[in-house]
Structure P
């Protein structure tokens, strides 16, 4: 009798598992492809290639998993491979989702501006609680930050505490009254703390005083509208980088410690970095609704107290140019971004080594190439007292840090730190450049890989002591050297017109 052979029945449990796993792979692949497409940074050709690759991978794994895996070993291997690919695709989709959310966050400034006004007493005073200062004399500013002062006094009164108010014409006079014992406390907006500590007599302000009571209030944001170019990948444009001297989130306005105009010409591949010293003595220009003193002379850094729009308008007036976009960052932003990039490299010229940077926590830089982490990059960008040139050298350090960030961010190495970079960039800066324009620039970088050439220039001037509107008192400033202002304007115009910045003759501040 002839023996009849029978096919071994397929394991129904495995078949169901393989179908479910394949469906999961397809769904996650669709999600990842959708996020890549939504991000809109790849060229159409690359986008099609990515879609085809995903379809092929899904089809091959699905067929192998469902129909070709007959033995236990092959089933296990194909199952593990499919799970691994599914996890990789899921992580990729998640990172793309993060990137899309990031672009929306940095181009949409939501929420109100946070303002903090403190009631400050000497550290060794007898006052421990707000109620302890009832009936005592406190100092306030007569014509500076009047709205913030009113908010603080109303807040104190709402707590059932009444005080005697002594008004002063300047921040310096108010702080002096506290130190001399003429008043028991002072009301001061926290944006002025750094300014006070720059005064030689009050460098110990933070250590010698403490906050007895804090008033926080919020004001509406003024619309920060960009002056967009027609095509950001073919037309030259100017960006203002404004670096606030604060840590934490960007909801708080503060002094503009870094002021740099970045002129980008995509067609010539030239990026001109023009730095303006923070102490530059300039005429303030802004929307009066921002609370600034229009037409008043003051340090450039003080314009940041009234928002990046004020700094931008003031620099446009100084240089006679149009600034298309602005980016606002702070100390925390720089630290997080540099760390997420895995650090940056800067080259310190002979004679400019600083073994112990002021804010370096015992660390410094040596001559030659230095690899800086976030904290050290910030310390290097803030240093000025170690140099004979002071603020002039600091702006050059800041330019080096910016170039180091751009160099690292446009290199293939960025892919190895993509996840941490996405986390670092979230909330790290604000810009009025649109999401579409940022996507176009990323797409241009990926498709064209331009060889960017950096050119550096910084404005110069002469140190002096002049009346500053925001302080209501005289302070150190830098009187602009008009020849460097004119040279900067001409260099910016040259790059905008596709010409060489080096074709502009004038005082050369690009080299040490």
Structure Q
């Protein structure tokens, strides 16, 4: 079941059982109406484990239509593309030619004039692979930079020229693919927490740069990510001579792309690029679901991350070795420098609590071995025997640390420390600014772990709030239509009643 007025996975559901049809169709219709202003749905056959391969086409007002080859878009989550690349690693020349001809024929049949994309599902492999028309997007797509990279053309400039009445600036024969390009979509979402959309200020935002690296972004440092739009923040595009080099270049660029103040999917993207199935080109549209446990972050906070958090909070050495305190170190981006002695910090994150004792040039975490630390404002920090790409920032009690693409969030621990919002067992709080869409429980209701109690809406997506355990609803503290802020207690669930 799919929305007729738009894509991106919104208003889409897979129906395998008629018993679920009524609820899933209603949810798909609501989502489509919210995203596109049109709740019309249609039904199509489901193809299991296909590849998603699309063809870039371009037509002008003089009867010319060309294709600019394919993009491999199979790495998706909730039908939303995550990583795109060109060329498709498994497409044979004969299938590539047939798909290009089919896309051009479709565009020519409707007298198409503009850049557009004809999307296909690819089933099977080799010259025997079959492809099926999926849809046509009559616009320039998010992933168009990978086509620009491998063909060496400027699609936006060509759009403006064609709109002004000029013919296409290229012929089919003049177009070719050169090297390999990969695009990674950077989303404001927390992969470790069910890919929950994020909102809030960007305390620190630094884009990677270098040969073959391009970033198209809609934010800068200091921007506030709102709840009203799609969570896409930026696109990282890399180009290299081979796919292997492009993967390595993308991984290093992501490890040098600190975004602090909200969670992003950068650690998740790095794990995809490092996954053997991806490097072997064994992907399909359900690749992420099939390997999700392997793609989520580790449940261990390394001592090096705690040491860097302590390093950012402590005084640093100034000229001539004199102590130079970083101005308001937890109110902005934090300069990482050479440590001075004399401070013990108690920190915690969602994985545990830590004691960090700052000595001359090193940090002792939880009475472990001393960890030498030394860094500067360039983002490179020597931690022990290794150099790390590390940045830090903070707001209030929250201490954000970025280390080689991984993000850790600490706050103060100890008897006087404030409890994290929503951390009380049985208390369910809003994870981000959102609107209460539905309330499906009332005080006195018996609920089971995993039951959906409240449905929130943010960034055009429905976010279910589920019971953390079996119990009885003791209070509901919100109303349908209410705009709630992060940390707002929505509902409270007590343990099961005696004999229940």
Q.
When relative contact order in percent (Cα under 8 Å, 6 or more apart) is computed for each of P, Q, which one produces 16?
A. P
Q | Identity of the structure behind -5500 (criterion: helix-only ellipticity at 222 nm (-39500 (n - 2.57) for each DSSP H run of 4 or more, over all residues; to 500), calculated), options P, Q | A | Q
(Q) Quick check for you: by volume of the Cα convex hull per residue in Å³, for residues 124-179 alone, which of P, Q is greatest? (A) Q
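For which of P, Q does volume of the Cα convex hull per residue in Å³, calculated from the coordinates, equal 199? Mind showing how you got there, number by number?
Numbers: P: 199; Q: 181.
Going through each structure in turn, the value belongs to P.
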(Q) As an exercise: distance in nm of label points 7 Å out along Cα→Cβ at positions 116 and 220, calculated from one structure in P, Q, equals 3.7. Which structure is it? (A) Q
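Consider the structures P, Q: one of them gives 0.00 for FRET efficiency 1/(1 + (r/R0)^6) of positions 164 and 300 (r between Cβ atoms, R0 = 30 Å, to 0.05) as calculated from the coordinates. Say which.
On the way: P: 0.25; Q: 0.00.
That value comes from structure Q.
Only the coordinates and a few stated rules stand behind these numbers; no lab work does. All of these numbers come straight from a predicted model, not from anything done at the bench. Cβ atoms are built from the backbone, for glycine too; each structure is taken alone.
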